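Chemist: Following are the structures in question.
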Structure 1
Amino acid sequence: MSKSLWSFIEKLEHAGELIRIKEFVDPELEITEITDRFSKLDGGGKALLFENTGTDFPVLTNTFGSLKRMCMALGTDNLDTFGTEINALFKQISSDNQSIFDKIKLIPLLGKVASWMPKSISGRGLCQDVIIRDPDLSVLPILKCWPADGGRFVTLPLVHTLDPVTGIRNLGMYRMQIFGKDLTGMHWHRHKTGARHYEEYKKLRKRMPVVVALGGDPVYTYAATAPLPDQIDEYMLAGFIRKKRVELVKCITQDLEVPKDVDIVIEGYVDPFEELIWEGPFGDHTGYYSLEDWYPKFHVTCITHKQKAVYPATIVGIPPQEDAWIANATERIFLVPMKFSFVPEIEDIDLPPAGVAHNLALISIDKRYPGQGLKVINSLWGAGQMMFNKVMVVTDKETDVHNYKSLFKHLLTVIQTPDDLMFSKGPLDILDHSSDRFAYGGKLGIDATNKYPEEQGELPIPTTIPVDIDISQLLGKYPGIYQISDTLLKDNLPVVLFSVKDDCKKNIREVFDDLADEEILQGIKLFVCYDQSVDLNNYFLCTWLAFSNIDPVRDCKIIYVNSQLSVFVDAVAKTSYSHNFKRPWPNIVVSSPTTIKKIDNSWNQYFSEKLIPSPSLNYQIFNKTFSAVADENKSQ
């Protein structure tokens, strides 16, 4: 396990997983553009160390951006190892058939668990080699990532807060927009523990100490993202992963502690009674801009750092990005705790990158009774951060949830009645832009398990998938349709993707009704409608847009054609013009032509590798103005 970020960088370099860029690269827009090109390569590309940033600090990006580097960061060859260890630990501790002698044998095990707990030590840590008591955030190479961002943002902060009632520490990751030399925003969502602590301090009428750490052992960064229950110290998870307790030192100006070996520490406070600050926009991990809103101010009282510190940053935007690999680690590590806690029948889980963590979850279970698939959906929607999930698919353990194509085929075969589709409403991630209401909207649970007799309705009339039809004839019949694709039909999947012209978007429901009556389309089980700018042959793009843009309750329509269930999905961008949508619709995140050209022209100075084209070139058609908010009178 790495003892510092520098030692991890050396390991990455030795393994051929790191590229050093020695020439100057501007932290404003340019580091993001280069990182985006590497992170979207097959397998996640390489980690990047920008050594000349115009400051005393190099910038490390795409650190966790591959399966290999994610494993290296957590000190394992296989992420499933942690689940195996947790499983063995739970079984030893919870066994009901142990004799008194067996219980005595557990004492060393409990001592081992205790050895993972964080420990406070006296004196100063390496993170306090340099102390800046008159803090100025401009000494750090803080990135501005995308053209319409509200400013520069700290994107990989380990935010330390303390419950003022229980004294239990929380480690979270909340972006921080820079507003001055000693002032940032603190973007904690209303559902997060940091926000709950903020409300507790407000009740007590006390100023809230907050300390932000950057870097150190990579396991700290992972722990800050982990979906642990409230009141569980993230450094206990870090200790378990690295099999060594985290040693903490007291901060200089705030009564909080940080790991002694982090690279940079930003100390400060939040005043719960101070006016909030208008924060954002920010090109977010959804691939869309999260728009402006009011958030607390964070006042910096001190900055400390190692003598040779590294500034770590992450880039988020259109998937896949580095965060997809972090989510992959989470699904492997937390699978066993979910089984033991409340869904013992769960066998496997997959959070596809196109679902940006919360939009889509694929679950397999060991099904033993009728209704069990729906039971699991309800259980998971009530569990921790799974409450933010928008679409959940549950299938049998024999189905590989990591093989998307075979799972999709299975789903289209098994789904036969409306009972297989459970529509609900509940909390959504604050970054979800599709719902008419902020942080609240529709959900869809899909029971794709094989059905017991009690779960089956009247058997539908079997139909043959119409693979030999000339679907293009519909273009002339329906002038509002811009493009229609039968590619999936030719792959024996009863699915039709089509796009509508911008000026026809408000008549989409009429188009749905008309297509349902088309005799040549009898047997189609899924119709998905997109904006005219969407490439219907880019299935990753179509998947990402569909799950990003729909509120399932509003945008999914079930009909029967000759006793067979069909589902129509409206996946177009919603505006006040097309859908009477009341909230601003955000734009997709892309780099500007100026930044792209600058990196293209300088590429040979930075790299010996062949030029990697900008991924933004594939998406600029969705955001031609490079602004944060879409034009309300037009499609994206």
Structure 2
Amino acid sequence: MKHIINYLGTLLAVVLIGSAFTACSEDDDNGSANVGLGIKTFFPTKVVTNQPMTINGSGFDAATEIEFPGGQKVTNFEIVSNDMIKVNAPSGIAADGGKLVVRTANGQAESKQQLTLGHTQVSGFSKQEGESAAGGELITVYGTDLEFINSVELLDPDSVPQLIDHKDFYRKGTSNLIFRVPPKNIYKGTFTGYLHTYDGQTIALPELAYEPSSSGGHMEIVKTIIWENPDPDGNGPANWNGTYRFAPETNSTGEEIATIPTDIWEKMKTEKFYMLAKGSDWVQMRIVTGWWNHQWPDANDITTGNEMIIDNGDGTYYIELDLSGSNLAANMDAEHLLFTGSGFTPLQIYFEEEVWVEGGGHSEIVKTSFWKNPDPDGNGPANWNGTYRFAPETNSTGEEIATIPTDIWEKMKTEKFYMLAKGSDWIQMRIVTGWWNHQWPDANDITTGNEMIIDNGDGTYYIELDLSGSNLAANMDAEHLLFTGSGFTPLELYFQEEVWVEGGGGESAKEVAIWENDGSLGSISWSSVYRFAPESNSTGEECYTVPQDTWEKMKTGPFYIQFKIDTPDWYQIRITTGWWGNQWPAGKEEDITPAFMTDMVVDNGDGTYYIEVNLSGSSLADSMDTEHLLFTGSGYTPLKLYFKE
């Protein structure tokens, strides 16, 4: 039952409501498991033209068409799995919204949720015309439906337009958006920047006098925890009861899970704060006073799909609360503050603020890879066998997939390291010695849903291993180290550490991914497998359609292709349009090989290589809107395309 439940004012009513909610939820789950084709939810629920969307449900393998409100039918979409579709919202959606319909050859499913149409309107800025904006400074945009802004256009030091992608915004919400002026990579002078939306709006920023940062300091987000759940499993998820009730220390009744100091409580009533939570597939969050008399925001529950729920990508999410001026804030001294509902467990309540830190350095995460799967498809997923067995170089038996140098092996036994993997919907991972005598952690398998599995959001995930002091570490010299189980393919083992880098904060180049190979496309060949198209001219032949703003950037500035070499001492890299009509960087017959233009190939030192591709002014760039972009050749496998910023 996914609708607002009215509080009746008595404990009996709360219990009955909770029971009814539980029963309906179970019916819904059982129904969705049996009906085959069905839509469970979709996100976002408000869209504009070209807005990327995700639809979750069942029976999507055979989907042929999606119909949007207003009769707009889409056949160009990505079936990610049987229970997930990714699609861009089409133009022409009815202004008053309506239901989504997914069709197969044999039937159709209609959503329970309503899809509504948005339109970005900007009402103001934190900076006014003629003011200055220093590098590293935050600028706030105010208005409505700001979540549809997908980039900010500013000028780089050479007066060339540069885009700040929405993924790099400091914060993005419906009523305000915050982006950071690049600390150093900004034109020194007065100019007008622009906001761009998914549906093609271009909105001018105030004309500001921009100035690169002259100091070596950097901005940092400081998190001040108000409350932390001492026992998330013991306290359990919210369940239409009073578990997660908070009171000021001046009015404790003993019913609350925690009392809050008066100065903090007063700040919560007037300033933004945040709640971190973990949850299930369906979340219904109600934020009220402890007497259920006053609710925020606007007497509405916050449910799955609501843009207020910001995914952290690690199995947790947060919401931003601004109670200032609300009826809840006016009454919470007497009636307390309660988080109730279902499907979520509060983990933390905290403030967050940005502060400037003086100094000429910054911290960076340095990743040191010591094994990469040379052939994920050939070696295949773990399958309760000994494929992914590792041995120290001092005790190789020939059964292992790789031997590890002694110094690294010793470090693995005493320091944290990480395993990167890809997997199916169900993962069961067992980490043991090669004789299966000793297991970590604590003789338990790591399965889907375990919080040790951290999702990277790109089809891969990682786990952190700390074997120090374990029986496995004590015996792995003799018995080796084995990753076995089902549903996952190990891709990489690596160390990760934070180091201090001298120089201005945040000035190191950052990789911004355009596309990453999920391992399903295999090695390169003289075919059109690795073909890329702009979203404005997709033909269905490409392996990936590139968002329009990214595509334009690829035509005018450098981007990079990272790859591995499959054939020792030989590779042949050809970069052309999809019609093979124009080639970069030279004439048609001039491929990049160990004998020709080999200086373009840069070794990353971890078994991979990259080439800087700059198509600016080339005949390939002139024709790629129509003819696409194609990587062919032999002896190498593309791994990703990315920018450096």
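Since every read-out is calculated from the coordinates, none of them should be taken as a lab result. Computed from a predicted structure; not experimentally measured.
Chemist: Which of 1, 2 yields -8000 for helix-only ellipticity at 222 nm (-39500 (n - 2.57) for each DSSP H run of 4 or more, over all residues; to 500), as computed?
Modeler: This value belongs to structure 1.
Chemist: Also, quick follow-up: Ranked on Cα Rg over 2.2 N^0.38 Å, which label among 1, 2 comes first with the largest value?
Modeler: Comparing 1, 2, the top value of Cα Rg over 2.2 N^0.38 Å belongs to 2.
Chemist: Ranked on relative contact order in percent (Cα under 8 Å, 6 or more apart), which label among 1, 2 comes first with the largest value?
Modeler: 1
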